[in-house]
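Computed from the coordinates by the stated procedures, all read-outs in this text should not be read as laboratory data. All values reported here derive from a predicted model rather than from experimental measurement. Cβ atoms are built from the backbone, for glycine too; each structure is taken alone.
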Structure I
């Protein structure tokens, strides 16, 4: 009896709400459906001239598609595995770390990295490790863990995982110069690739990256395929290895977030992305983190992804580092060397 009364009450409530909505004028309904407007001092785009919009859009833009006709060894698709070894730098960069947040981040260096490297060793796969140099200075032993197989690449991921858009050109340039020097000293190899921390690309970043001699960049999202970066409409000779939040573990593996998804569900997304890339003879770039995907239940997603690919005939898929892929597409497209800034 009570259950039926409760159900009837719910139905009546829905009917009342529906009647109220239908009785609203079109202006009222539009207001109810409107998205919240960010509070900002910035001049809104509808007040810009077209020339202003075009100038901003053309600061950094996708240019020539660098997709090869085939991947090394005649492979139909490429898979590039990358790991952002952030660890404590995510907690440190804002200047207010807690003991708890630092301990959670230390898991990446203490446990997660070795678990990931062991999985890569099992399959004998190469990967690129993008490292904030402060992260490696805090735990220098990570260099030997990554270097042991001789298959992996070190690349730059900022100094302390700084947010580039909050920095003046001079500070962004100084921190990146410092990061290159420290990574070179700690690993014995000068890095040739760059990924902006949090993919946070400032209007100055490309100029700095070009000036400091990088050969490829991996922070932007204009394509699924490798492409050349344009700067203010001019070719830069810089290879972009694009990324995507769809293929990143950070947004969806946080159990405290509203967007959380289980690793097995995410593995299926990655598999679907790969299957489409195989159809298109293209590539997939995964961006993972030792302090996130290095956990036991989360590394299952990477295991499922790799097991799916391993079912294919040998030679169907090429695995490479970002540097290897960038050099390969550069040569196949006859791109030449990166162009010095004028």
Structure II
């Protein structure tokens, strides 16, 4: 899909909330499945699993909740998973910063393969976090504690990498999230340096934006990053409890701080629990809508933005509202740009 000449951003309204406590505990990342489903990667102390959930939410809790994966270091198990993505052939790939490996599962949860071990050599990791596929079908891994980016085939064959520790532009300090656009450019959430850096596929720096702070365009420990088909960039600003949107040049556009309502499954659950209903009567419900420590952000082909709301045990979903513009509808760059809203 080619990028449009320009876009008219008409808004980004809240769409829905998915999941609830007890069934989508501590969601750290999601991947998209078929037939309007998502794979929710969940992690907490002593627990790690993947839940299959509908984007239309679930009506009620059942004893047959779909999911797979378990806590442990055996094949197909996880201790401290970070990211989950879809592979070119439909399988799921999950990074685990504790076991220092990347695991491949079928969409039914069957173990397929794994690669990686602890170390700082080729094919070794210290805290692998974000993962993404490039246009050739190779997997690119953020090797966080080695402060570098590595590239592998889907079979785990090392294909090169770049990055070194530092605060200068082009250097990395505990990088976390990653995404790759249709041109092969690599977007890295540089966690320790409170910025996002954009590299070519060969690892040459193209752009860098952000600094420590809580203002517009500033970060406190950015984690996840994703890029949509328009080139807009979304960053999970973990320390500031928000997600921010930037245009392709890295200029600040929008903030998401949370608009959650009770999901369908949560509403039906509450109808059978009198004590929580009484407690909500005296609670400050406005605070319940806010994001709490988002660790990742994803956007699907329909421009729905999914934010795993880690400490609120749910997924908040927004819908990008836009009109794609052609050359006759989009002026050339202006000398002194201003925007007035009437």
Structure III
């Protein structure tokens, strides 16, 4: 009897530990998803304002820091309108279908030494696959709105996904060939030991794969429908594309999906090409033992997280800079850029990396 009670107690303790671990990880993922995109959104407001000689948001909070919080309250208070002719269930589900995959991507992204929710061997495959599901929500919203402008926006989003998923995956495949793993933390570790052939100089993959970095960055912006690839929205042509009929909190969910996508894609680029949480090539974080990459104390973990967030903000700023700088492409130019330029270049990049991996 005593042994049975002890066994039961151990089982309950294991369940409590597992449940607590899952709860902490879920809360951490939600905190990252709902906080970092807001910071990126505020940065976009202010960066665009200064680049265009404007003030940007100034009234809500010090220097406008609470503007997006005010926007969120405003969206929550707005009436949730569903068009009479719309497919109501599909129309209502579309923002959630777009939003949830964007949250799930963060489960595998390593933000620092040991700072990941799930350490999947196929982490990169999972991140790219689950991220592409957001476009299904966009297509659902465009079709269910019973609005021709929304339908055209949804179809454009699907066409962009098909066109730019290929160069995105091919560029990522070149990194996998170089690193020899699809585990995202493993890719960071591979960059920590990657040397220029014939030297003892440690470099990140952005140097030998500068072409792949450029392809992945451009394809990521197109996947997110970020300007100059915002043809699915195209306010000057389609009112507001697939979001035309949406209001209130559903509209805010689509916007949060976009900013969350900016953060997740920037995080993936940081992991694949910029050494993840490493400060510089070959430089270990303070308080880290061994190779100085995974076995770190509290100081190393905090600094690694800060470095990773800094890289994410820098890459997000580049996306904002591109939005301000370049005009929107035409739909035919968008397709030609992918099929005639990016896909051939990504195949060449993959071939070069594969040959170099075998020969060198």
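Structures I, II, III were shown, and Rg and Dmax of the Cα atoms in Å at 22.1, 77 was computed from III. Source structure of the calculated read-out (helix-only ellipticity at 222 nm (-39500 (n - 2.57) for each DSSP H run of 4 or more, over all residues; to 500), -12500) within I, II, III: I.
Structures I, II, III were compared on mean count of other Cβ atoms within 10 Å over residues 152-159, and the highest value belongs to I. Comparing distance in nm of label points 7 Å out along Cα→Cβ at positions 128 and 248 across structures I, II, III, the highest figure comes from III. Looking across I, II, III, the calculation of relative contact order in percent (Cα under 8 Å, 6 or more apart) that yields 18 traces back to II.
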